[in-house]
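Bear in mind that the values in this text are calculations on the coordinates, not laboratory data. The structure displayed is predicted, hence computed values, not measured ones.
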Structure P
Amino acid sequence: MARLTPNEILKLSEPVEQVYSNIVDALLINMGKHFNSGHSLSTEQWEIRKLAELGQLNKESIEIIASLTGQNKELITAALENAVYMATKDIEPELKKAVQKGAVQSAASDNVIASQSIVQALNAYEQQAMDKLNLVNTTMLESTLAQYRKVITNTVNIERQMKAAQEVLNIAAGKVITGTESRQQALRQALSQIHKEGITGFYDRAGRKWSPEAYVNMDIRTTVHNTAIEAVKTRQEDYGVDIFRVSRHSGARPLCYPYQGRYFSWNNKSGTFTDGEGKRHRYSPISSTSYGKPAGLFGINCGHHPITMIPGVSIPRDRPEQDKEENDKVYAESQEQRRLEREIRYSKQKAAMMEAAGDKEGFEKEAMKIREKQADYNAFCKKTGRTKRLDRTQVFDYNKSVSAKAVAAAKRREKLETSLRSNPVKLPDGTFSKITEGTKISDIETFAGKGSKTDLRVKNFLVQNYGGSAENWQHSKGRGYIDTADGPKKAVIHWFYEKNVGAKEIFVKGWSKK
């Protein structure tokens, strides 16, 4: 058998995994759209209105799942058929030569995929995979509705807590926060929490939650691996060949190690056979091994594969590992690349969800993270020489309009941070310092002037002293590091900003514990 490397198995499973990544994107973004209305309603009215939309969300979610899973059967068939071809590509020529020598019987079909026994095995594995995917589909739908209810409940609870706390502050400061502002902030927190939790696609026996794409990836990889092993076994049976040898590799698992390099029978027979050099070898029943156990021979993540032995023809050779060190390095790099790609997708997904919910501030915060994660990804690909797979960073429904908004938001943030770093910062003791070189400003919030519901009282002062337009000035705050005598120190930084003027009157309100 030509051993399928972890990377090859991963590639075969990718198309089906991508389907479920797209479904999760679409479900979360569609959920976000349901929260882009009813802003002027009271908390009680808003809660009733959103719960009334549950039936419509259910209908839309069913349509999303149905439309995007329409090609599942074809994708699974393609993955499994490719696994069969790859697993049998080196044993098929050997078996055909053995037929010419009269050592074994002819197979009923010359084409591996046309073999009736192979077709039966493929159909069984295909149906098994489809059954599991259908279970994922049902669980996803239930999870989407549960998460939607959770957003409503959490938003209402957070909003009430914020209002109660704000009332105390308002009495002391003489300020007023509108219901719309508290609703938006509460909704942002609730949506962020749901996005972090994600949609559930599967619950395992231990009660752990699996995301749809993670479970599908694991299941299809396992099915591809099992199909490859079964293809070798079945094709040997087509030619009347029963014996195989277990491959060797370093670091074998305890349940596999005792069987390395030994000979076994697929049909649970025992005896001896003569190889192509006239040497005798003893073989044992496969039932005497750990075959069939999850962590056993040819089980999940097992690195062994069966080597077909044709009596009187095959000459046993310990085949060298396929440059194992290089394979391991390539696989590790591919896993890191996929992690970075998932990080980009995660931020794009959240940005699209916030945009769908009409949360401009939440959208812009996530847009900056996209830019940073893309920079990390580009640096990794440049360092390792790996080809960028931008298709794996795309998010379903993250269209050109949303992408353009994200790029524009990231550029605005960069312009702001450049301006902040180039101006002096007033410290609580009246002295001046500067923002530490390379620091990123986090938790940015605009609470007066442009982009808020509160009037900026000092706008005329700012226009007189620095210029710009009164309606464009805003008062914001964020967290970042400030140079001090004791080294960089994290602070709550306030500033006034106008897009054509830059940041002015920058000062530290207090030192941050966060």
Structure Q
Amino acid sequence: MSTSNSQSPDELRIERLTLALKASNEGIWDWQIASDSLYYSDRVLHFLGYQQEDMPHLFKEPVKMIYRDDLNDFRSALTMALTQNGSLLFSQDSRVKHHDSGWRWLRIRGIIQRDDAGNAVRMTGSIIDINRRKTTEEKLQDERHLFRLLSDNLPMNIFFKNMLSEFVVVNKSLATRFGFEKTDDALGLTDQDIFKGSHADEALADEKRILETGKPILDQLEHETHHDDGDKWVITSKMPWIDRKGKLKGTFGISSDVTEMVETQAKLIKTAAKLKRRNQEMEDEIKLAREIQSALLPTSFPTAQANGVSLQFSHRFQPSGDMAGDFYEVIDIKPGIVGLLICDVMGHGVRSALVVSMLRGMMEKARQYANQPATFLGQLNEGLTNTLQTADITLFATAAYMVVDLHSSTTRTAIAGHPYPLVLGRNGIVRPAECTQPGPALGLLPNVTYTQSEGYYDYIQNILLYTDGVIEVENEDEQQWQDSGLTESLERHSHLELNKRLDAILEDARAFGGKQGFADDVCILGVEFNR
């Protein structure tokens, strides 16, 4: 759409309004109340998946369109708008039924035109799709609630402080310890307001040192001297508070009251030794678990050859912590037929490692279905979903599974919420593996039917399966390497031998990330077709 000097003022106004609506992603509606004629713009129809002639009357039949929990508010707002000499504006955020895909959050706004008697004769307004924002807001609210629920029910004192060492978050236990009825009563205070003597100065010095060095203070025994509640002994750990963008916000910590232990020196020594031993045992157990987890990863691969083609396998595995949630497997299905599985469990640490162990056990049970990727992933999903639901745990794992059949010269691929494997052609060009419809991640929904796609590998030189840790590496500008970076690297190093090619890809990713390094587990499985 373009403007010209020949346009009239009305035409210019219409053009500007049209452009503004497109830019703001708004749709418009117009209800002629007397004739009961309701017009929806194409944008509104697009939001809800209807044709003009099929779209229900949103204001006359709200029970058909508005979610039941939002219906009363919608009707109340509409009644106020239609009442004689009532409100001049109609405003409502509601979940509105989409024609074929559930409910969507919409922001509905309108202005009411009235006759001389004050009766509503026309309502005109706009509709904006706010579904993504509302969903994000609800998720954030849930996460905040979970954090508060956890912190307020732990028998420990939890706090966050800003750069001035002022309390900005305290849990219920700590507020009670300070003598406050509400947690908000402690906000804005410092240790100097609560403690007396040298303890407040020592705590402030510790926090300044943490802010300057970025190094935490762990398991420090502190002598607290309160103004009105006597002396206490606590074990405190303090750490730098860094937000998700890497910005230093202050400090946070956790403390436990150990006064009774300190008052009896012998008991203190015994307990300290016991705690130290437990910590060491835990570290030893985690170290052992990591060694076992690493040992479970395949170090030797099956021999796969038929029809003049043999497969060469290589992998790279780099956990981001003590325990990893990424793993891979090469399944020897039959002579000349192998299954390639790569999996990424949500999160890190012991919990993710336990899910990895469960999935490995489920793989053995589902091995009879290994030749059919869709069925194989379906079996893993059922086993994981049943286990997690029984334990009332929300976790999931993404997976990509590909079967290479050298007898039929085909590949069969199924995806469960995972990045598509990359295929390097003999012409040096990289593209995603064929897969018609990816399914949801494992462990989220029961009774999922996954689909699989079949392709011929005559043109394939190399297949690369990977977890998102390699493509989500960020540089100093918080830009991710993404699929495009991995694709470019694979094409650039296509002339190298497989092992050197994988090393070169990881080196490219590290160079892109610079000092940032890998924030997530990295797992890569490469397969070379030798002819």
Structure R
Amino acid sequence: MRTPLKDRLAALETAVAAAEGRLRDDQLETARDALSRASVRLRNSAEYTIVALGGATGSGKSSLFNALSGIDLAGVGVKRPTTSWTLACTWGPNDASELLDWIGVPPRHQLTRQGPLGDDTDSVFDGLVLLDMPDHDSVVDAHQLEVDRVVEFADLFVWVLDPQKYADAAIHERYLHPLSRHRETTVVVMNQIDRLSEADREIALTDLRRLLDREGLTGVPVIATSARSGLGLDQLRTEIARRTAAKDAASTRLAAEARAAAESLERAGGAASPRGLQSGDRERLVDALHGSTGAHQLAEAAGAAHLREGTAATQWPPLRLLSRGSRTSSEDADENELRPAPVEEARAELAIREAAESAMQGAAEPWRVSMVRAASGSGGTVNRIDAAVRAVDLRPSLTSGWWRIVAVAQWVLLAALVLGLGWLLLGAVGVVGAGPRLIGLPPGVWIAVLGAVGGLVVTLVARSSVRASARRREREVEQRLRDVVVQVVDEELVGRMESELAAYERFRTGLRDAIG
């Protein structure tokens, strides 16, 4: 089932929009021009069919134009221009001046079968705009340029050849072969056929068909005519009238242009299925970016700082007092170690590039480049990760509550030790009594032992607990650093990569529908 023109053009427009900023302007130019021409052509009287007569010098093209139009140009005072302008004749009651202005035919070169030129309008041609283009092989460059220009506007091509030059490379290489995609809107005429014998006619027409088939114009009608004798003119009129009445030549031509433009886009931007974002890609990217932040070293430094802070807070009180002087320098060292270094930009960019290229694997180079550019955000992604890491508070946590409890317990036990030793000392000099013995030892000994042993046990248990909490702090910091990387990856990287993949899918779908 043939895709409707409206849907085909919409699909091509979708593909072009998706490719904007990803493919080069010169790669998009053909598709943009096709869409622009289609828009203007459909806006300018879709009721008319534009038929262009093209041919070489001496092919009898203008005589054929006169025969088809039924107008004796000399008789009505209109002289065939010697400039590069195209001559136009229109049939039908509607005004075609706006359409002819769009084609670029000046008013003085516009003829009509309605009005002052006569009332015997051939109704089978209603809606026809017949163009007589300059000779394509003219030595005047402006004539060739005019033919090239008008060809872009034609809905139906009628190429007029003659028995002497029907195989001329100029028209075949410049027009017939390049326009083979428009074979559904092409008619080839062998004019001046009356100059050949019956046998030679068959030979010439067979050879012409062979040339056309070789150039991709299989199935294109070939009509033998003679503008002088009238041979074949009825067949040509019937063919043109049929195409005009169907009013589908314009849509067929525009559909062919849209299809060709889509094929050109496909060659430039490809249409292969990309690998996409697979399971595990996100985690591998997070791992690589996490490593580029130096998170492991920062986490170790945070754990070490926590260990020093906790050890200092739970030391045996006399040692704590003695180490106060060194704590300031330790805190300065902690601050330096906990200051994040800049993200390893090269490593991070490489990880982003590899992830982007992997996701767009299978697509054409413009899309892979676009994916890498979108993923890196022109370097902004790395800067965002760097800023996010720097925003994480890596300083040691506030003193834990249990540290204070340990410190109080240590002071109590230290007081017990001092009390016991003091009691023993004062008892030895007779200031106080020794007190009742317990298992043969005075109370002062037991109090001193309780203070010393209890202080040692509390300190050792506290140190073990501090080490465990330092390890937890290390894991916590590393997880927090990973979380900020995950946030940037999810909010920026993955989103942009999915957006690129979605744009590429729109491009592929648009091309498929425009070509199909």
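Annotations
- Looking across P, Q, R, the calculation of volume of the Cα convex hull per residue in Å³ that yields 253 traces back to Q.
- Value 7, 19, 22, 16, 13, 9, 7, 5, 3, 1, 0, calculated as P(r) over Cα pairs in 10 Å bins from 0, in percent, for residues 278-477 alone, assigned to which of P, Q, R: P
- Computing relative contact order in percent (Cα under 8 Å, 6 or more apart) across structures P, Q, R gives 14 for structure P.
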